[in-house]
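What follows are several structures.
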Structure I
Amino acid sequence: MKDIQILVGDKEFDFQVSNALYNKFVDTMASGKAVQAGFNLLSKSVDQKQRASLMELIRDKENQPKATLVMSVVGEISEEMGDSLPEVVKLQKSTATFADETA
């Protein structure tokens, strides 16, 4: 479980994000529902005392998620979730052939 603090405008919000909740976000996002996945992640992980205040910020007048804001906050959470992971780097394969090495 990661405790993450994010400033949105002039309000600070506390999020508690478990690996299970983050994995569900990634799975839902992979199915093509990125904004809904992000909205669900935020609404489920924000401190419940701050939930109403967050919902006011990330929903428009028609009660629809503000995609850009939702994904910006989710981007900050994603960065934090990856902080404790080891670096992953793809190594290049040698393109030299045996004939090149013996020439």
Structure II
Amino acid sequence: MVPETPDIHFDDDRFWSLNDDGTLVIGVGASGLEELGRLQSVKFPRVNQECGEGDILCTLLGDDGELQLVAPTSGVIDAINNAVMQDIEIVNDDPYSEGWLVRLTESS
């Protein structure tokens, strides 16, 4: 279910971001998961990696294809969701909360 908050922003309805005190929390949305089929794996960036707007942050592989999550802005990767690395089903079951993928601090 899509969260009911005005703070969440969608990119092509496939990915979402939420500003959490200057850090963007980014994940895949229901439309992205529908396009992928069942999510099978995520290739994550490195923590502390710098990225530019439009750079590929993650590659998501599913039963029905592949999606690339691109950076909505320039910044530094603060965190990746280690829980997702251990159990990909978290994203399939709860993509808007526990299934977030990356935390990105915007460049000033």
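Just so it is clear, none of the values below were taken in a lab; they were calculated from the coordinates. Just so you know, these numbers come straight off a predicted model, no measurement behind them. Cβ atoms are built from the backbone, for glycine too; each structure is taken alone.
Who wins on relative contact order in percent (Cα under 8 Å, 6 or more apart) among I, II, i.e. which is largest? Before the final figure, lay out the partial values.
Numbers: I: 22; II: 28.
If we compare relative contact order in percent (Cα under 8 Å, 6 or more apart) over I, II, the biggest value is for II.
For which of the structures I, II does the calculation of percent of Cα pairs over 17 Å apart return 58?
Details: I: 58; II: 47.
Comparing all candidates, it corresponds to I.
With distance in nm of label points 7 Å out along Cα→Cβ at positions 22 and 54 derived from the coordinates and found to be 2.7, which of I, II does the value describe? Don't skip to the answer; put the middle values down first.
Numbers: I: 1.5; II: 2.7.
Among I, II, the structure yielding 2.7 for distance in nm of label points 7 Å out along Cα→Cβ at positions 22 and 54 is II.
Out of I, II, which one gives -3500 for helix-only ellipticity at 222 nm (-39500 (n - 2.57) for each DSSP H run of 4 or more, over all residues; to 500) as computed from the coordinates?
Values: I: -15500; II: -3500.
Of the options listed, only II reproduces it.
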